[in-house]
1. Can you tell which of I, II yields 27 when relative contact order in percent (Cα under 8 Å, 6 or more apart) is derived from it?
2. Once Cα Rg over 2.2 N^0.38 Å is calculated for all of I, II, which comes out largest?
3. Once FRET efficiency 1/(1 + (r/R0)^6) of positions 9 and 361 (r between Cβ atoms, R0 = 25 Å, to 0.05) is calculated for every structure in I, II, which label goes with the largest value?
4. Using mean count of other Cβ atoms within 10 Å over residues 25-32, single out the structure from I, II with the greatest value.
5. As an exercise: helix-only ellipticity at 222 nm (-39500 (n - 2.57) for each DSSP H run of 4 or more, over all residues; to 500), calculated from one structure in I, II, equals -5500. Which structure is it?
6. Can you say which of I, II returns 2.2 when distance in nm of label points 7 Å out along Cα→Cβ at positions 49 and 233 is computed?
7. Quick check: 1.1 is what I get for distance in nm of label points 7 Å out along Cα→Cβ at positions 17 and 289, calculated from one of I, II. Which structure matches?
8. Computing mean count of other Cβ atoms within 10 Å over residues 65-72 for each of I, II, which one ends up highest?
Structure I
Amino acid sequence: MISTAEPNVRSILAKAVDGARLTPEEGLALLQSHDLTALGRAADAVTKRLHPEPYRTYNIDRNINYSNVCAAVCDFCAFYRPVGHAEAYVLTDDVLFQKIQETVELGGDQILLQGGLHPQLPLEWYEDLLRKMRKNFPTVNIHGFSPPELWHFHKVSKLPLKTVLQRLKDAGLGSLPGGGGEILVDRVRKQITRGKVLTDGWLEVNQAWHELGGKSTCTMMFGHIETLEERIEHLDRLRAQQDATGGFTAFICWTHQPPENAPWFGRDAEAGRKGGVDMSQLPSAGAFEYLKTQAVARLYLDNIPNIQSSWVTQGEKIGQLALFFGANDMGSLMIEENVVAQAGTVFHLSLETIRRCISDAGYTPRQRNVYYELIDEQAASPTAVVNPSATLNVIS
């Protein structure tokens, strides 16, 4: 089957499928292409080369937001509340433990623990929280605190970053989520956020964590004010970080979801908007742009082993289709999700639906942990083994 892609794009896709590293210029050419079919076939070929196994994975965890109090201003966020707001909260231990227990009873092995940049909680509060979680649920991995939170802990505590990370690790922190990455280009970050870590700091948190032997995921939220060149710059920074430390287990990207509510709750509207962007007025990128960007990410990030589908923002059908555009993982059952939901985008899939999406795509569904180790029993029903070379000729 012959690709309809332009000759230059076709040669770039062939290069990626063969396992060669793409340059930023080549990555940009792919993002500028509108041949979604060719991009998807190439990304699928790379995925099958990296993951020839006859299964695709998912995990079961719960996103627990221990607090919604945040000192930063993010123009895309409808979740946060300032200190003193009537809707501001910090979860009690009883509520937190109940949520974790429910997750365990549903077969989950992990808690995704995130909050805002709370200006009043000391580092000792987080250490105590982790110790209590580990004591009560010793088998549950705490996938906790985004790089902006950890950078905030470092600044508030006035301790070296690696000291903060080591103390949290000793208290029970298991792995880091990739939240707060948005676009790792300071021009973009300065326009859509204030009071939040910039690009080098976000990467420094991950580097320090990896040097301590930890693992983390990395992310990208796109489709707002960034350029295609800046998307590639973001991917290039992640790839360079992975070359240096090798600690990223997976990449997840999703499209910006315009908030239905003004994000400056309890603050002066004009002060909140000063220097920022009213992102509620930006159109949301569609499925075409999502699938294209994920496919290019799979082709460009040659050293990051796993790509997660983002059905939380894209819904069941596009989330399933993402398995043919570079993803080898359906992500989490996501028993609870608050941040994206606050923006007005809510997709909920049952465990049965996630497994069916994988099965209908021709693979065996398997449950994994944050390290991509299989933790379920082998599925009893047979599934045809995927031929890893089946799509290698489609871009010739």
Structure II
Amino acid sequence: MLGIVLAGGEGKRLWPLTADRAKPAVPFGGNFRLVDFVLSNLVNSGYLRICVLTQYKSHSLDRHITTTWRMSQMLGNYVTPVPAQQRLGPRWYTGSADAIFQSLNLVYDDGPEYLVVFGADHIYRMDVSQMVQAHIDSGAEATVAGIRVPRHEATAFGVIDTAEDGERITRFLEKPADPPAVPDDPNVAYASMGNYVFTTKSLVEALKADAADENSVHDMGGNIIPMFVDRGTANVYDFSRNQVPGATERDKGYWRDVGTLDAYHDAHMDLVSVHPIFNLYNHHWPILSLPPTLPPAKFVENGMALDSMVGPGTIISGATVRRSVLSENVRVQMGSTVEGSVLMPGVTIGRNAIVRNAILDKNAVVPDGATVGIDPEGDRSRYTVTEGGITVIGKGITVSR
């Protein structure tokens, strides 16, 4: 079995967090990057040969993978970044399907009977082996992971329509105005999770046919899956059937597309409650990464953090942090308040500052007495403010007072 992770996304809707890095390299949850979630799911499922296809601003992503995801070479296991190499001519990847087509040498070298093709920018836990087994048992050529969402929310996703058996896909619709319901619930639709399992021989044939089609945009969801749907050989895998060890009733089946800044902020807020909607502390199915070699977080001069996550090396000195996620090496100084915010590595908050409902990228600085998220109109004139009212400060920026 070979795992292919599609990690070339530009992530325009996450700007400015993607101004200097690929979307899958964006930090998340204090200690991790987005790509760590799909890699953890694959590795925890027993799939230890993984190629990560990269393209846009991939340096930090490539570095993270090569320094963090070091598998046992003696056993032939690997997680390796594969940048666009122009193997088929002087062009970059033109779509997710073209990325795999240009990288078929990886498939030929490994020779797997089945291929797992997953996206790199979602927050969730999944035992991928259960989906693979369902694919094998069904005899389908392609299997698409589908998550049940309310029909009125499904308009934002690719939607799967199935036959009455609830398994064979009859239509694959991109952001439909009237999403079709699943057979057993008129109020729910299947949204595509962007995760696929293929029989290798069938996928290779489909990729070659797609490459020869001048009218194709060479997209996995838009072009390749419809080929299998038209042949009647595509099935849906219902994500609600997936059983992950250690999952609680509250976080079972959690999946979050963090494609927008508001969704990214909301996903962080899902982490910090007493009984979190997504539980990072499930040791039976850990989210893996390489922890920094830093001392524990320190709280001095009555500094405190409530309903929050605080990374190693961080010092909160005479300040108050509420309902926030702080990465490593953050400094929050005397008299300051941080609420409902996400602070990435190296952020500095000066004295008597206020940060509320904000995302601060790596090494951002809030000087003494400055505020973020208090004056939305003022923030909007200088920084990014989302529709949901979240102020976003880019990497290395010093906030003006």
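Values quoted throughout were computed directly from the atomic coordinates according to the rules given, and no laboratory measurement underlies them. Here the structure is a predicted model, which means the values were calculated and not measured. Cβ atoms are built from the backbone, for glycine too; each structure is taken alone.
1. Working: I: 27; II: 14.
Only one of I, II returns 27 for relative contact order in percent (Cα under 8 Å, 6 or more apart), namely I.
2. Details: I: 0.96; II: 1.02.
Once Cα Rg over 2.2 N^0.38 Å is worked out for each structure, II has the highest.
3. Values: I: 0.45; II: 0.90.
With respect to FRET efficiency 1/(1 + (r/R0)^6) of positions 9 and 361 (r between Cβ atoms, R0 = 25 Å, to 0.05), the highest-scoring structure among I, II is II.
4. On the way: I: 19.5; II: 23.1.
With respect to mean count of other Cβ atoms within 10 Å over residues 25-32, the highest-scoring structure among I, II is II.
5. On the way: I: -12500; II: -5500.
The value was obtained from structure II.
6. On the way: I: 2.9; II: 2.2.
Structure II accounts for this read-out.
7. On the way: I: 2.8; II: 1.1.
Structure of origin is II.
8. Details: I: 20.4; II: 15.1.
Once mean count of other Cβ atoms within 10 Å over residues 65-72 is tallied for I, II, the winner is I.
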